[in-house]
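Quick note: the coordinates plus some simple rules give every number you see, no bench work behind them. Source: prediction; values computed, not measured. Cβ atoms are built from the backbone, for glycine too; each structure is taken alone.
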Structure I
Amino acid sequence: MSMLPPSASVEAKSEASGAICAISYTLDVPAIIRSVCDDGAGANVHFIGTTRNSFQGKVVTRLEYQAYSKLAVKTMMDIVQRAIESHSPAKCAVWHRIGVVPVGEPSIVVAVSAPHRKEAFSACEQILEEVKQKAQIWKREYYEGEDENAAQWKSNA
């Protein structure tokens, strides 16, 4: 029995020992968090990034994400592997959503389990920051009252 979202919603996915990275049209946040549970871990840390309703004084109506999915997943897995080498977490999962993400809905989940909280927090933050800087994922912000055709694609930084 799989605890992760059905493969029909997954654009690209990579799994290695203790790590999973995916680009998907949907995010099953509880299942992603459960996927890193480990009896040897005393700490489970997760970050859920959601679409906020404003940016630089403008009302955001939604975000749209696109990715070079296979390369983005490879990049994410490289990032996770470096975090594993640096912080020795038990398990890590990184899922990033693509497509339209309405206000209040999650666009990224980073979940980490480790024997101790310091390693779990450090690994989670390192993974999040590097994914936002390096993964081949772009977003487009849509604002209230603006022409939708004027929305521009931006790096996911």
Structure II
Amino acid sequence: MKNILRAFLLILAFQISAVAWSQTIVIVRHAEKVDESRDPLLSLKGKQRAINLALHLRDADIKRVYATEFQRTQMTAAPLADVRQLSVTQYAAKESASFGKTLLAADVNTLVVGHSNTLLDILKGMGITDVKPVADDEYDRLIIVTLNKNASPSYTLLRY
């Protein structure tokens, strides 16, 4: 009887740990830019949006921050990175799909800042294909991807 009870408790503990493990990856497009040049800075409205993003995510236990090599993504990520005392790690915009695959191994909650034309590639790399494209004038999309052990990634679409 004791062996059966031990086996039951061991199976229950395994199931609880499998369900309890999850990571969150927050994916956003950079905030509003000052102009249409190749590598623009953020506009005043964009700087405010970056601050708002930091305020929204300040309690999300973000431990890693990624942004492409462009100023606008770096500037969007910076307020949260500063609040959380983290550095911003660069990834190549042109390698967004493969970067999405690497995110599947995330072991901590993560913020990723990309572009209107790279967000879907990141998500596709993670196996998520049913997300609507991001319009050129759309800066407020916030995609929350949840990685659960032994399950496909799921996502929630919000606005900020």
Structure III
Amino acid sequence: MTVRAGEPYDTRRAVSAIESALAAPLPGPGPTADEGEPVTGEWASTRGEGFVLFPLWESDSLTGVYDRDWTDAETAAEANLAALVAELDTRWGPHRTLPLTGPESAPPAGEPFRTLLAKDCDGDLALWAPPAGPASRWAAVSLSHSDGDAPFLLTALVTDRPLEIE
């Protein structure tokens, strides 16, 4: 579970969280570490050298959800992602899609890809490259679903390194 469990989706809140991460300092050299909510321990972010990964929204659990209800939950999750991508496209220009997994590609290596895959955030990344400049940041959002009963998870990644799969 994440700190976003039980919250309704809100595009404005998601954009605000991403913009805050874009403006905040990113970690320097050192180990990659999860940060949790102090009382519950629910996942709040993962920070590593030059990046931060954090949840924007988490669906309800899909335990015992089948057929039309499951399809409705998936459709709602995809609509949340589409609304966020559309808003960010309006602000930053068109995104490009960076697939993390697929039948013809090996999983990407190195950070932040290692962390994305370790956290089961393996959905395609909608990616915005930064404008030129020394303080440039890359931003990406993704919708993931790790297994049948797990909730859908909408996450954001902010990094100061190019996001390319070799």
Among the shown structures I, II, III, from which was the value 0.95 of Rg/Rh (Cα atoms, Kirkwood Rh) calculated? III
Distance in nm of label points 7 Å out along Cα→Cβ at positions 90 and 114 derived as 1.9 - corresponding label from I, II, III: II
